[in-house]
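The structures considered in this document are given below.
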Structure I
Amino acid sequence: MKLLLDLGNSRCKFAVVEKGKVEKYDTQNYGPFGKLYSVKSLSDKYTDANGIIIGSVLSEEMNSQIKETLLNDGVKSVYFLDPVENSFGVSLAYANPSALGVDRVAALIAANEKYSGNTCIVDCGTAVTLDVLDAKGVHQGGVILPGVASMRKALLANTKIEIDDATEVEFNVLSGTSENAIHTGCVSAVVGGIEYVINKMASDYDGFDQVVLTGGDAERIKSYLSLAVLTDDTLVLDGLNVVSQKID
């Protein structure tokens, strides 16, 4: 058995793999005890895992602490995806692969295995990233936008508007409250940005065979898009599964 960990800034997505096949996908918030404790708790829960494969956007210091803790706890093998060392069949557009987020790399690796033709990958999270992968596994580059929550946070930080995070909001372009107006504006800006970039990419790049949305906001964003898209919630973990099979 292997354990796959997708370590984001606010939560950990994980998958349990038996003989190359994913048996379980799940998500765990880091909680009050922090990232290291959360990862250790998963390792303690799945003690039968003979290897842990990790894609992490956390700091190098935190990654080092995680690796040391897991190895000291008896985990046989801990592998961190590092695009500088290996991008597993994908040719990356960045001259400095370390500047390309590990989550983006894992998504590209998965898309290269799961889809044929030209693919646009849209990862909707804290940031929204759009990447183009051609039919030969060559990454053509991409764009980064602020996500809905990031845009809202930045707007509130630079205005005198005070909004309780617990306030329920709705999408309404004729909003009668600041809460709804900000929510609608941020969603509209992100959706509009995604549609503009995808249309521009398609125009410059000769179209896509599929546009694939992933990430925590994927379903919400999809509901507002006028474009035909697929959603693939497990794309990053599936990329880590490809890695797990190729490092055996």
Structure II
Amino acid sequence: MIVLVRPQLGENIGTTARAMRNFGLTELRLVEPKCGWPNVKALQAASGATEILNRLQTFARVEAAVADLEVLFATTARPRDLPKRVVSAAGAAREARAALREGRRVGVLFGPERTGLSNDDLIFADAVLSVPLNPDFSSLNLAQAVLLVGYEWFQAGAPAPLRQASAPSRQATKGELDQLVEHLVSELDVADFFRTADRRQSMVRALKVIVQRANLHEADVHLLRGIIKALAHGPRRQRPNEGQRG
């Protein structure tokens, strides 16, 4: 799964589709395309890969675009202040193949041509995918970046089998993790835990990082949400010696 975040040029979407078809990648998603969609220039640049464009999906937010994914890599040429594991394109391809063999859905995020991905975009990723480039000129065209990742993916092996319906306790999707954080934050709001808007913003981001890094499974998410609900709304037992003071 290739996810382009806020792409600016239709030509780059079209040439991305070409790069994807070169290496057997078929699922493309766009987040808030700045060039508008559908886009005639994208169709012209696709040159034989229009089938990918015809099937692509568009989303208004990154979290919606990755909600059904369980493993997510994000590409960036610059170091960020988020505590994310860094992998090479080849390493990411091997991990992606292994995840797909286990029945997990995998995606790679690519940022806007001019600015790249923001921290708010990167927060959903399990690891940052980094390609070593000339430090004096590390800028890649969007389709070139997809081509590099696609090449490593193709080299890593044959397509993996589809998920079996009976797979036990699958890894939690990005959407389920996001809902877990929203559930926790809503109860913390009720308890006036954050106190100030600035504190709330920074702590919500920290909670998202912790949850994304925890490698939670579906059952873990259900358990944690049950615990949050019980703490917020369940009956409270009297502690030993409570009520005997005074």
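Data for the structure
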quantity: Source structure (of I, II) for FRET efficiency 1/(1 + (r/R0)^6) of positions 147 and 227 (r between Cβ atoms, R0 = 35 Å, to 0.05), computed value 0.20; calculated: II
quantity: Structure responsible for 13.8, with mean count of other Cβ atoms within 10 Å over residues 67-74 calculated and labels I, II on offer; calculated: I
quantity: Structure from which 57, 46, 32 was derived, Cα extents along the principal axes in Å, options I, II; calculated: I
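Where a number appears in this text, it was derived from the coordinates with a stated rule and is not lab data. Fair warning: this is a prediction, and the values are worked out from it, not measured in the lab. Cβ atoms are built from the backbone, for glycine too; each structure is taken alone.
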